[in-house]
1. One of I, II was used to compute mean count of other Cβ atoms within 10 Å over residues 143-150, and the result was 15.9. Which label is that?
2. If helix-only ellipticity at 222 nm (-39500 (n - 2.57) for each DSSP H run of 4 or more, over all residues; to 500) comes out at -13000 when worked out from the coordinates, which of I, II was used?
3. Suppose you compute P(r) over Cα pairs in 10 Å bins from 0, in percent, for residues 7-70 alone for every structure in I, II: which one lands on 19, 40, 23, 13, 4, 0?
4. I have 1.00 for FRET efficiency 1/(1 + (r/R0)^6) of positions 111 and 167 (r between Cβ atoms, R0 = 41 Å, to 0.05), calculated from one of the structures I, II. Which structure is it?
5. If you work out mean projected area of the Cα convex hull in nm², for residues 47-118 alone for I, II, which one comes out largest?
6. Kindly point out which one of I, II the value 23 was derived from, the read-out being relative contact order in percent (Cα under 8 Å, 6 or more apart).
7. For which of the structures I, II does the calculation of distance in nm of label points 7 Å out along Cα→Cβ at positions 95 and 127 return 3.3?
Structure I
């Protein structure tokens, strides 16, 4: 049986990373002037890159040194598509997982979306080493702009010069940079799909669920409070990722 695992933020909660839509979730916390849905966009990166980078630095980059948990290690030899951008599956040893929404520890050159891009290590540590107080947003913004090669005068990223976090933003679309064709091939080949720690509120889970049902795959959902999708054939496990793993042993 070819099994495919599709994971969401619930898998990384045990590592200390908040889920996106829970009470402590990143999508419930905006900046001073913008909601997360407004902030995490290509348009915001282009128009106000200092605000964009500051938001990511404060809410995501501080988790760059977090360690994987037992669920990540259990998934390390599995065929895996994750919505998470924390990179913990790679740290746990999964060499071929698909981070369908990108990885915070990588950047690309700023290019048009349909152009091929090379991944590079993200320079978040360069900013952290400056030891700027988090409340000193003026200095932090200046440092982030400089590190991501964005002009201090124009404050607009330049194509082929500036760096952009390797993250799929709300107003962007899935491309081969995010290995979308490969992900769809894995979905087509799967006899079994296990969704772990996801709220089914993003496109990739809808795509995978639809393809799995069309292909007659066995579908399981693992979550402390699983979303009832109204499909009789789906098997639900009201468990955390760690509890699910224990139940299989």
Structure II
């Protein structure tokens, strides 16, 4: 079987992922504007239902177009690849934002091969923002090329972060924030890891760090940040993962690694 040229494959994957992400955004946007406070349990059930329904739709469309591909999904739709391509999907990144009808929730879709993440799409309907990147092909926001911040001083830097659902871990993270706040311009907590990484790519924040990210949180947004010129790592330059993710331009990344890595 003749191997598909890399450029052709990347274009095919990007077009497929972008279309699916936009249709997923339409599905998820069909929700009540608000829930009464006494209906929070019903709202939580609704958010969970939409998470599962969205992943099912995304997986169905991927496999209809590329039946030999593998799947890694937050909601458990896992499948081994027969083609060498595996999709990494977070149907609703920022589920709590979605639950409370706050902006920033998004659909994160990446595809990887044996060498790592090949393409990434992050679509945030409430921000009217679609970020995309391909390995070696640069990063884009709504078709405009983007680049990360060149900030090189902590005191001039706006830093994004997130907090664990684990209470003990959150307390430790709060202590780290308390140490960092006097040394930076300010802190932002947006509530959606993929969009935080994309904000680094766009230069909307200067840097980002968080503990506890899963592969589906990181895959698409991490590629987008790297293709925009950011360094994305774990502690002391180790690969990024659950233990730590630090993303920023080179100079600021080095400073953040000394402070929190």
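Just so you know, all these numbers are worked out from the coordinates, no wet-lab data involved. Because the structure is a prediction, the values reported are computed rather than measured. Cβ atoms are built from the backbone, for glycine too; each structure is taken alone.
1. Matching structure: II.
2. II
3. Going through each structure in turn, the value belongs to II.
4. On the way: I: 1.00; II: 0.70.
Comparing all candidates, it corresponds to I.
5. Comparing I, II, the top value of mean projected area of the Cα convex hull in nm², for residues 47-118 alone belongs to I.
6. On the way: I: 23; II: 16.
Source structure for this number: I.
7. The read-out comes from structure I.
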